[in-house]
Every structure is written in C-alpha cells, then in structure tokens.
Structure P
Amino acid sequence: MPQADQHLEVERKFALGPDDEPPDPVGWPGVDAAAEPQRFELDALYYDTGDIRLANAGVTLRRRTGGGDDGWHLKVPGEGEGRLEHGLALEVAADAPPEEFARQVQHLTDGEPLRPICRARTIRVERRLDGPEGPVATMCDDRVTTHNLLDPTLDQRWHELEVELTEDGTLDFLDAVTEHLTGLGIREVSIASKLKTALTPQEQPG
C-alpha cells in the first residue's frame with residue numbers, strides 16, 4: 001500500500017475585499033524577489049461525519065484537484081500553529097476516503113461513516129517568495145466559493161490572502177509579514193482553514 005507523504009504546514013491568512021488586489025510582495029520584510037504568478041482552479045471535496053467530528057477536532061480530510069498537489073489530503077493539528085499534512089495520490093481511492101486516512105481518524109469518527117460535507121472551488125493566483133538565500137514562502141491570492149452539503153444556507157464566497165512558509169521559512173519571517181500587512185490595514189483571519197470558514201455562519205470577510 002502506498003505510504004502517505006507528509007509535511008508541516010505553517011501559514012497565515014488575511015481577509016481581502018471582493019475587488020481588492022494583494023499588495024506587491026516585493027519589498028515585504030525578508031522578501032527580495034517574487035516568482036511570476038501561476039493561476040490554478042482548485043476543486044476540493046471535504047469529508048467528515050454528519051456531525052462534523054473531524055472539523056470539531058481541527059482535522060480536515062479532502063480530495064482536491066486542479067493544483068500542483070492533486071490528491072487526498074489529511075490535515076491534523078501539529079506543533080505550535082502548524083498543521084501536519086498527509087498526502088496520497090488520487091488513484092489510491094476513487095470516490096471514498098483512502099482506508100489509511102479512515103483508520104487514522106477512526107478514534108474521532110467512532111464508527112460513524114465519512115461522507116462529503118462541503119465542496120470548495122478556489123481561483124488561486126500563487127507566487128513563490130524568495131529571501132536572500134532562496135524560497136521562504138508561498139503567497140496565494142484565493143477567491144473561494146463553497147457549497148455546504150449539510151446546510152446550503154451556509155454557502156459562501158470570500159477573498160483571502162494566504163502566506164505559507166516553505167521548508168526554509170521561519171516564524172520570525174511570518175511574524176514580520178503579518179505585522180507589515182496588518183499595518184497596511186489588511187486583517188488577519190483567525191479561522192485557519194477554508195472548511196472551518198465554510199461551516200461557520202458569519203459575515204463575508206472584507
């Protein structure tokens with residue numbers, strides 16, 4: 001059976017208005033250059049129990065296509081503000097979560113079946129950010145549309161900016177960027193995942 005890849009994901013999210021453009025990252029603290037933008041159309045289907053036991057535990061399980069990491073992704077709380085992401089190829093499972101991931105969350109589901117609970121479509125513009133010694137982060141300008149399969153009245157649209165550290169990025173860099181962006185009047189978003197936003201009744205960011 002294929003083994004899941006895994007890495008620690010450390011990121012911050014910021015709210016943008018519907019017509020806002022993110023500020024040019026060149027000139028952000030610790031950023032010397034930014035790669036050319038790449039555009040993706042992401043389509044993610046999230047799985048959980050009917051009473052969202054995974055989401056309530058800070059865990060997300062999804063099948064996503066349209067980007068550079070197509071596949072099944074299981075994210076669980078990690079050290080500090082990070083989340084540990086496990087990834088498996090799409091062909092491991094067709095229309096139900098991989099057995100390996102189902103086993104890993106069995107202590108949360110307690111026998112309840114996993115089912116699709118939310119679909120998220122994202123128009124993403126992505127740029128690699130380089131510091132003096134190489135890549136330090138990835139910047140994602142995301143326009144998100146979600147369809148809540150448990151409660152369609154919670155269908156939402158929003159626009160957010162995401163800054164995720166690379167392997168060589170540091171929390172000090174992320175803190176400096178956060179201070180810079182909030183100083184420009186861009187609000188940091190406290191809800192860490194798109195799924196959690198999609199499941200939460202709230203006013204649209206921006």
Structure Q
Amino acid sequence: PERIEAFDISNIQGKLSVGSLVVFEEGQPKKKNYRRFRVKRVKGIDDYAMLQEVTERRYKRLLSEGKRLPDLVLVDGGKGQLSEVKKILDSLNLELPIISIAKKEEEIFKTGVHQPIILPSNSEALFLLQRIRDEAHRFAVTYHRRIRSKELRNSKLDLIPGIGAKRKRLLLEHFKSIEEIKNASKVDIRKIPGFGDKIAEKIKTVMGVRR
C-alpha cells in the first residue's frame with residue numbers, strides 16, 4: 001500500500017486520554033500529516049471506545065473535506081482493536097483494508113482472516129509495520145506527556161507553599177491527575193516519600209476538599 005495511516009491511544013488509568021495518527025507514504029513518515037486527538041467522549045478506562053472515537057473523528061473529517069483516504073489502516077493491538085475500528089468504518093460506509101499488530105508475538109490480524117498472520121522476523125514488510133506502529137506509539141506518548149506537564153503547570157499546586165517542581169511531579173506520578181489529588185485524603189498523601197503532615201495539610205487546604 002502506498003499510504004498507511006496508524007493509530008494509537010495513550011492514557012493513565014483512563015485519565016488525560018489522547019490519540020495519535022501517523023501517516024506513512026511509500027514507506028516514509030509524512031510528519032506534516034500527523035494528527036493528535038484529545039479524547040472527549042469517553043470517561044474512564046476504555047481503550048476500545050477511545051480508539052473508536054479517534055478513528056471516527058478522523059474519517060468523518062476526511063469524508064466531509066473530500067480528502068484522500070489511506071490504502072491501509074494500521075492499529076496497535078489484536079483482534080479486539082481491529083474489530084472496533086471495523087465497526088466505525090462500516091458505520092461510515094468505508095471499505096478500507098485494516099490490520100492490527102500485537103506487540104507480544106508480533107502477530108498480524110486482518111479483517112476476514114480468522115488466524116493471525118506470522119511474518120518472518122527478517123521480513124521487510126514486518127519491519128515497516130513495526131516501525132509505523134512504534135512511531136504511532138511514540139507520537140501518542142509524547143503528546144500525553146505534554147498534556148500532563150501542562151496540567152501540572154496550570155494547576156492549583158502552584159499556589160501551595162513548599163510544593164516545587166519535584167513534589168508536583170511526585171504527586172502526579174502517584175495520583176495520575178489533579179482531580180485524584182483533590183480527592184485524596186491526607187493519609188493518602190502522606191504515603192508519598194517526603195510528604196509529611198504539614199505538606200499534606202497545605203495540599204488539602206488549597207485544593208479545597210478536606211478529608
């Protein structure tokens with residue numbers, strides 16, 4: 001296929017969920033065509049639904065703008081991810097070839113084929129699919145980290161005396177989101193190394209929920 005589009009999802013326990021789209025043409029990345037998505041409709045941990053949302057938004061837009069469709073859609077994952085994307089394309093009356101590639105055994109799944117496809121480890125086709133899959137993953141993770149950093153920079157944590165960049169990072173690594181920090185008890189906060197009673201009390205006072 002000349003043009004391949006690949007998707008991946010990145011989140012932490014359903015928080016700050018994002019999707020990525022990378023485009024390869026004739027085996028080379030077309031970075032100007034890459035796209036990032038903030039997941040809007042899905043709440044909680046549901047990677048399948050997130051993947052559906054992202055692919056639906058992508059192809060609805062291409063159809064509405066009359067832009068070129070890919071020759072192949074590549075999804076990171078197994079049969080489940082493949083099936084969910086197929087449902088979206090069917091709902092849009094799109095007959096695009098879709099495959100998924102699972103990391104563990106590098107098995108390739110294709111719609112209409114019941115058994116996984118196993119390519120030789122030295123296959124150039126496998127190498128290209130792995131490269132595209134990994135690029136979609138890299139792009140998603142990079143965007144997710146940027147969103148997390150932005151949330152930290154723009155949070156109420158900046159108003160708390162004694163909370164610098166290091167402690168903000170430790171808080172988000174432990175609780176995953178500002179909302180979870182807000183809902184945490186002082187006992188929960190004290191479980192983080194270096195966070196004592198005084199810091200926990202300051203956090204609860206500023207964040208506005210006392211527990």
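Given a value of -3500 for helix-only ellipticity at 222 nm (-39500 (n - 2.57) for each DSSP H run of 4 or more, over all residues; to 500), calculated from one of P, Q, which structure does it belong to?
Working: P: -3500; Q: -14500.
Of the options listed, only P reproduces it.
Assign the value 27, calculated as percent of Cα pairs over 28 Å apart, to the correct structure from P, Q. Write down the numbers at each step before the final one.
On the way: P: 27; Q: 40.
Only one of P, Q returns 27 for percent of Cα pairs over 28 Å apart, namely P.
Out of P, Q, which one gives 29 for relative contact order in percent (Cα under 8 Å, 6 or more apart) as computed from the coordinates?
P
To test your reading of the models, identify which of P, Q gives 0.80 for FRET efficiency 1/(1 + (r/R0)^6) of positions 78 and 182 (r between Cβ atoms, R0 = 30 Å, to 0.05) when calculated. Could you put the intermediate results ahead of the total?
Numbers: P: 0.80; Q: 0.25.
Matching structure: P.
For structures P, Q, calculate FRET efficiency 1/(1 + (r/R0)^6) of positions 62 and 102 (r between Cβ atoms, R0 = 25 Å, to 0.05) and state which one comes out highest. Each step should come with its number before you reach the end.
Values: P: 1.00; Q: 0.40.
Comparing P, Q, the top value of FRET efficiency 1/(1 + (r/R0)^6) of positions 62 and 102 (r between Cβ atoms, R0 = 25 Å, to 0.05) belongs to P.
No value in this document is a laboratory result; all are computed from the given coordinates. Quick caveat, the model's predicted, so the values are computed rather than measured. Cβ atoms are built from the backbone, for glycine too; each structure is taken alone.
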